[in-house]
Every structure is written in structure tokens, then in C-alpha cells.
Structure P
Amino acid sequence: MNIKSLRIVGFLEGISFLLLLFVAMPMKYIWGNPILVKYVGMGHGVLFIAFLAVLFVVCEKQKWSIKMFILGLIASILPFGPFVFDHQLKKFAQN
């Protein structure tokens, strides 16, 4: 696992979170069609766990502090957070 794989999983997790918030949830609560929430929600859950696992491995491998892991955790909970975190990861990858 390296920073590139973390960035890829983070990007996918961020996209799935936005799909869940802005597509699946409105379909469920506005139009009464909950089918997308089931599948997009499950995919997002798997990607969320994968993101945290890869983040943990990369933090250990790169010898980053616990602060970096916590920032990644907070970013994965906030909408658009994974993309902001990715910007920071891009800086680390260039060094």
C-alpha cells in the first residue's frame, strides 16, 4: 500500500459519499424510492472501511503521526472532505 492507492480509494469513497447524499437519499425521501440507498449505501460502507484500512497501513508505512490518521478519519466523514484530504496527500506524494 502506498499514497497512490490511498488517493484512489479516497477518491472512490468521496464519490460514493456524494452519490449517497445527493442522489440516493433524495430519491428515498423525496420520491419514495429507497432502492439506491441500499446499494449505494452498501458500496459506500465498504469503501469507507477500505479507506480507513488503507489509511492506517499507509500511516504506519510512512511513519506519519496519529494526527494524520485522525485528519483522514474526519475528512472521510465530511462531504467533500476526501477531496480536501487528497490535496494534502498530493503534496506528500510529491516530496
Structure Q
Amino acid sequence: MSRLCLVLAALLMLSALSLVTARFQSRQLFVAVDRLENRARELDTDWRRLQLERAELARNVRIDGVARQELRMVPSTPDRVLYIRLPQKPAAEQGGQP
């Protein structure tokens, strides 16, 4: 009978240690999941901020302002426009070829 009690006590101890280990691992996994969810929220926030920043940088008003201020570009006027004409081939030479 004492051997049976000893075996049952050993099994009970193993069961208790197994339970403690399982709970400890469960807590570690819970903490890891929580950290990853926080990181996912941070990344989502960064992504949205970057999308807004990209949209702001691509706005025509900003591009026009940068072109005028930093690059010192000005709109073209008809008196500053230069047209280049290609020499025209005689109609006989073209002969249906593009």
C-alpha cells in the first residue's frame, strides 16, 4: 500500500509541476501576444502617418511651391517658348512609308 501511495504522490507532484509549467508558458505567450499586438498597432499608426505624409508631399500646390522657391522655376510665357520645326521631306520621298 505504501508503494501505491508513493507512486500516486509522485504522479501528483508531476501533475502539479506540469500544471505550473503550463501556466507559466501560457503567461509568457500571453505577454508575447500582447507585445506583438502593441507593435502591430504602432506599425499601423506609422503606416497611416506615412500615407498622409505621402499624400501631402504629392499635392500639386506643394510641388508648385517647391518648384518656384527652391528650384526658382517660373511658368513659361509665349515670348519665352521656342518651337523647333523638323525639316519636311518632299511628298514624293515619303511615298507611303511612315
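For mean count of other Cβ atoms within 10 Å over residues 68-75, which structure out of P, Q has the highest calculated value?
That would be structure P.
Out of P, Q, which has the highest value for distance in nm of label points 7 Å out along Cα→Cβ at positions 44 and 60?
Between P, Q, the highest calculated value is found for Q.
Tell me which structure, out of P, Q, gives 2, 8, 6, 7, 6, 6, 6, 5, 6, 6, 5, 5, 4, 4, 4, 3, 3, 3, 3, 2, 2, 2, 1, 0, 0 once P(r) over Cα pairs in 5 Å bins from 0, in percent is calculated.
Considering all the candidates, the number was obtained from Q.
Computing mean count of other Cβ atoms within 10 Å over residues 36-43 for each of P, Q, which one ends up highest?
Between P, Q, the highest calculated value is found for P.
Since every read-out is calculated from the coordinates, none of them should be taken as a lab result. These figures come from a predicted structure and were not determined experimentally. Cβ atoms are built from the backbone, for glycine too; each structure is taken alone.
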